[in-house]
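Taken together, the values in this text are just the output of simple stated rules run on the coordinates, not laboratory data. Just so it is clear, the structure is predicted and the values come from calculations on it, not from any experiment. Cβ atoms are built from the backbone, for glycine too; each structure is taken alone.
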Structure P
Amino acid sequence: MTLIKSISGIRGTIGGAVGDNLTPIDAVKFAAAYGTWVKAQRNKDNYRVVVGRDARISGEMIQSLVMHTLVGMGIHVIDLGLSTTPTVEIAVPLEHADGGIILTASHNPKQWNALKLLDAKGEFLNAEEGAKILDYAEADTVQFSDVDSLGDISINDAYIDIHIDEVLDLPLVNLEAIKDAKFKVVVDGVNSTGGLAIPLLLERLGVEAVKLFCEPNGQFPHNPEPLKEHLTDLSEAVVKAHADFGIVVDPDVDRLAFMDETGEMFGEEYTLVACADYVLSKNPGNTVSNMSSTRALRDVTEKHGGTYEASAVGEVNVVTLMKKNNVVIGGEGNGGIIYPTLHYGRDAFVGVALFLSLLAEKRMSVSALKASYPQYYMSKKKIALTPELDVDGILKAMEAQYASEQITTIDGVKIDFPTNWVHLRKSNTEPIIRVYTEAGSQTEADALADRFIAEISKIAGL
């Protein structure tokens, strides 16, 4: 089992030994470190932190531990209960809070959970601030409050509705066109909070929602990462229901993928491409995605007269470059849409609304929409790590081996060939090396990934 402590938070599997897994003691320790960080930001009488969770089985336990740790430090907690990552991000500034915590392990299986940490703007902490929290956790110098200075907890279960209101108020969301189109959509909520939120959003948009795995009980019916091989039930349901398309989100609803009317994946990489195409057609400008995302975003951006740039992988890195480049829309190729007009965070709510606006205005099928974009194919594979592997040494060896090609090393090693690319990097959230490739056909992309996996295995002696 695993406990991963990183600048983006703490993530691990439930149960087992303290320090090796995400146990109650580890949850309290890192919640206290975060509370210490919150208080260090500025000296004031009252501190406020927003806390929400996805529907994981361990969520209620972990949330109770986290909230009461903060209460013990004299911090007032706004409890959103079952919520989503982007909803908590929106709630933090609206509540004039000092930060926020989301209890979710995103796309990881049900035995995982995590503390995702936000600043007062409702954005993920940067590397410097994240490192401070790790230092506080190791220093073990937390100061708790006396009995007359304890914090308290207030419950606010209205924020999913508030989030939907914020999305529908966006000028580019064409509510009238969406309602007129009379869409029918199948929603796979992977038995987490997306099963609550996305059907509510669709109802407000005048879209008929056919629910699939929308009971928020934390019993994920399939691997919760929204990839083609995990979504056979959604494919069958879209065809059976004669739906216009299918929607799938991850457990905390910051990633979004679509399935066309024939039951074929639109492609999570093309979620951002389509939403950017719509936004740039109304508001031309620049875009950003991470280094592991499709070249199709670059092509669409340049079509609309803008400039595209790639950041290191990680939402905080994307957001930093988006702000620097004054970007109108950006995100990650894993289905994460970041629309600054709403907030600087990946948000499936706004992705759904923008995609429906595009589809309603173009009056075409989802399969025809996909065919209208530059066609790239991606392979996303991984190699499991063992403790004795020198991963940095492996990546250095690969960099040296391909020194004659265009190399980028701001995040692992990315090798750009004329018609394809490969990106090799250590995961921030799992003990693996990710091997992402993109090419002009799926066969070529898969073969390129397999080639690099074989080369890495040879170097590592696997």
Structure Q
Amino acid sequence: MSLVKSISGIRGTIGGAVGEGLNPVDIVRFTAAYATQRRAALPENKKIVVGRDARLSGEMVDSIVCGTLIGMGYDVVNIGLATTPTTELAVVHEQAAGGIILTASHNPKQWNALKLLNEHGEFLNDAEGKGVLAIAEKEDFRFAEVDELGHMTHKDYLPQHVEDVLALRLVDREAIQKKHFTVAIDCVNSVGGLAIPAILRALGVENIIELNCTPNGRFPHNPEPLPQHLTEISDLLRSGKADVGFVVDPDVDRLAIICENGEMFGEEYTLVSVADFVLSHTPGNTVSNMSSTRALSDVTRAHGGNYSASAVGEVNVVAEMKRTNAVIGGEGNGGVIYPECHYGRDALVGIALFLSHLAHKDMKVSELRRTYPEYCISKNRIDLTPDTDVDAILARVKELYKDERVNDRDGVKIDFADGWVHLRKSNTEPIIRVYSEAATMEEANALAQKVIDVI
């Protein structure tokens, strides 16, 4: 059994002893700690939004979280089966003190999690997250007296989410509708099965081929949208039955795109293509994390903007986007953050902007993909003993490559003329993650091995 506590929330496998898995006792403890932190931050605001993905443990976790919040004196707006970005938007529309998303994202069915939002519908920052952990550790919370108990209302926020996306200036429903696209989707039997057909229909897409769109939490394959898990929809595209394929993870904040010939567009290039479209109409800056493709920087410079890299993690990307006033940003895992809608990864926004881009370009998806710089990312790890001084290793690598462009904001990233290598220590395992990128996979592997050999 596993239980992982971090500044962004608590996640774990369902069951087990207290402190060993995600069980009712720990769910109550961390929900109460979050409510206590929110009460200190916004003492007059007694409203919290709760939404969940469709995984098997969702109903159980939802009942405990909502009951605990009510017991802490909060009024709960329960939006039921909802995507992560839908929940984020609901917090803003409800003017709530925060929100809790019940999802373990791309983790397998035995996992669930409490993802914690502030009053802006964004993930808690480092200080806020550490505050929740400290309160939970001390169990320093107080439940409400009977006359101060909260209440619960139920709302469906998907229609509002769809409306918000359609209202975006760059979403061209008319152009999309005129193309009569046939779109195949794989929603891994979670909340994407509700949200993705809804946004496609609203965009004027009449021909939708639905795979795994029953939101029952029974994932038909590994829910992380990686190429090796997407053979069913790839085969469908390869047969010529659709113009494009979209795949989302269980909470619909990541978007993978499949070309009409069954080839992967590449999760890294979801953001690159959407940014290209946005920048062509809204010149400005972009942000992604340090482990994302250099192609975004290339595209940004081509449009006359400036690119910045943040530390890994959505909260860090958002902070850097605000600092640089970026018009588009996100992460290389298919996460698109478009501030004109909200500061959160959103596959519905990604689909609407990508289809608008595709309609305007008047080309096949594979042809669009070939218009972007070609890079390959290699992902490796170095296993260490628990007592290894990882910081000393990273400092030594930084010293050895001091003549190159080095960024130590999050581990050590070394930018070479023909690629880059990024080393980060894991927060949960005695390992160093080594990501590298170059023009070919062979070159990317060689760059990574060069640094690994040094270590």
Worksheet entry | mean count of other Cβ atoms within 10 Å over residues 155-162 derived as 18.8 - corresponding label from P, Q | Q
Practice prompt. For mean count of other Cβ atoms within 10 Å over residues 323-330, the calculated result is 20.2, so let me know which of P, Q that is.
Written response: P
